[in-house]
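Please find the structures below.
None of the figures in this text is laboratory data; all of them are computed from the coordinates on show. This structure is a prediction, so every number in the text was calculated from the model and none was measured. Cβ atoms are built from the backbone, for glycine too; each structure is taken alone.
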Structure 1
Amino acid sequence: MISPHRLRILKAVLAAGSLHAAARNLHYSPATVSQHMTELARETGLDLFIKHGRGLMPTPAALQLAEHAEDALAELDRLERTAEDLRRGRTRQLTLASFSSAAKEWLPHVVTAVRRESPEVTVEISLNETPLGRSPQPVDLDLRQESLEAPEERLEGYLRYPLGVEEFDVALPAGHRLESYERVPMHELRDELWIDHDIYETPATRIIRSACRAAGFSPNVVARLDDHYAALSLVGAGVGITVLTRLALQDAPARVSIRALEKPQLQRRVVAHVRQDRGSTRPVTVALETLRTLAAEAGLRPED
């Protein structure tokens with residue numbers, strides 16, 4: 001088995017530029033560092049250094065070994081911290097997954113609230129708007145959006161906490177003919193050029209397509225992106241219109257007009273899924289409490 005300790009010394013040698021410099025940085029003797037590199041070469045079966053003038057130069061194999069060791073050592077460090085936290089009955093990490101608009105508008109407040117009470121906690125955030133709608137790994141709190149027409153999503157090993165229902169609005173280029181409307185009926189968007197802000201089949205996409213079908217048309221999509229901020233920029237440039245939730249429209253460009261939609265009204269459900277074995281920890285509790293407050297302040301209402 002390859003020694004993680006010796007891999008760390010190898011990385012120190014490469015970073016310092018020589019065995020002697022690494023020895024000074026690590027407070028080891030040069031002989032100790034040299035011995036560890038000899039043992040690492042034996043463990044891996046690789047030539048790690050070759051003579052170069054009066055010193056040694058790393059081989060390409062040593063450089064590749066150190067590069068590929070980076071992620072493994074980081075995961076091992078995390079595992080060691082987790083074991084230490086378990087021994088001490090504490091947690092140093094909070095993992096969150098979210099759709100992008102909530103990550104932008106809500107999660108900065110969540111992280112601030114969590115670290116105010118638990119300064120030792122590191123918060124990891126990932127986006128769950130992937131083709132499969134899955135986070136890359138199990139997280140402590142998974143913030144998701146759902147269609148009101150679809151069955152409620154239940155994640156195995158998680159408790160479900162609905163945060164409320166939010167409406168969608170239409171984003172129009174400044175000066176658009178529909179600016180005079182206070183609420184725009186969906187059928188008025190039939191002949192518009194559409195900018196699709198989602199290249200995946202997320203719940204938001206399905207909600208919008210369902211509303212278009214209910215109004216008797218399919219949208220004429222002229223641009224498709226996987227980022228709603230970029231979609232809003234295209235709207236501001238006059239390329240077309242797009243439909244987004246109110247949370248996603250917080251930072252709409254100046255040359256974009258926002259109008260409510262009706263006939264039908266477009267809505268989504270926002271739900272926090274909390275991992276059962278982590279729900280009682282203080283960071284998760286604070287995160288959920290903060291999300292509930294933010295959802296209420298954003299105007300999300302309880303579902304009828």
Structure 2
Amino acid sequence: MTAPTASTKTALRSVPSSTSVEDILAIVAEDGGVIIKKFLTRDQVSRFNAEVEPAMQALSPGTKNEMEGIADFHGKNTKRLTNLVSLSKTFREETIDHELVKPLADAMFNEESGSYWMTTAQVIEIGPGNAAQPLHRDLENNYPFVGMGPAGPMVMINFLIALTDFTEENGATRVIPGSGHWPDYEDRGTPEMTIPAEMKAGDVLFINGKVAHGGGANRTKDQYRRGVAWAFQPGFLTPEEAYPFIVDHDLARTLSPHVQRLIGFRSQYPTGSPGLWQVDYTELAEYLKL
């Protein structure tokens with residue numbers, strides 16, 4: 001395995017949303033990520049933004065988390081809005097069930113882990129003057145997998161959906177293609193190795209949890225870069241968001257069984273397990289009368 005070097009790529013590969021799952025996975029296996037063009041329509045983006053706008057306006061930038069390093073990671077002039085299942089009809093009824101998402105997640109997780117669910121879905125709005133986010137790998141949420149390096153299982157995938165245009169100047173997510181193949185995951189690379197994921201509103205950057213990346217610096221005076229970080233992980237790992245405690249149960253009943261399982265209203269069945277997230281060793285959906 002060669003030592004990390006600056007990427008020789010000048011741009012991330014991009015494909016139309018009509019691209020086959022196999023072709024998308026082939027690019028992600030090599031680079032760690034790919035831009036899928038026109039993942040959401042202009043109308044969907046417009047409705048999504050309108051639905052979350054009141055909550056975004058009420059939200060203050062920065063974080064209340066006082067753990068070391070979290071303030072820099074979350075961003076001092078960055079807003080993060082969670083519980084999108086409750087706040088956005090477009091997200092829960094159209095985005096979650098997007099025709100590409102399930103087959104991509106199935107391919108990433110089913111053979112190796114058996115099941116998966118959403119760990120978070122959050123609007124991230126990077127404001128003017130916000131510094132670049134520290135580079136990281138999404139699998140660092142579950143630290144033991146850092147030591148496993150590239151041989152470890154896939155424990156995170158992320159769909160970064162642009163709700164405004166992403167440019168290098170306004171904080172487009174920066175990626176180090178191929179960094180998922182590095183032997184030492186303690187090495188996150190350097191900013192000089194990164195390239196920006198420039199996208200139009202409605203495009204999505206699909207990445208695996210092994211690639212090094214981070215939000216870019218917003219060097220503009222008046223632009224707000226808004227996107228959705230929407231991530232999945234195996235059913236044997238704890239999600240970031242405790243959906244059964246924040247999503248109204250009557251609302252959950254209106255969702256498809258697949259989406260109910262994604263947000264914890266149905267049991268998980270990882271490979272080798274008779275079932276997790278159960279009641280009296282029976283399916284959670286029976287207890288909830290779903």
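Remarks
- Given -12500 for helix-only ellipticity at 222 nm (-39500 (n - 2.57) for each DSSP H run of 4 or more, over all residues; to 500), calculated: source structure among 1, 2: 1
- Looking at distance in nm of label points 7 Å out along Cα→Cβ at positions 19 and 139 for structures 1, 2, the greatest value goes to 1.
- Source structure (of 1, 2) for relative contact order in percent (Cα under 8 Å, 6 or more apart), computed value 21: 1
- With Kirkwood radius over Cα pairs in Å, for residues 211-266 alone derived as 12.3, matching label from 1, 2: 1
- Read-out Kirkwood radius over Cα pairs in Å, computed value 23.1, structure in 1, 2: 1
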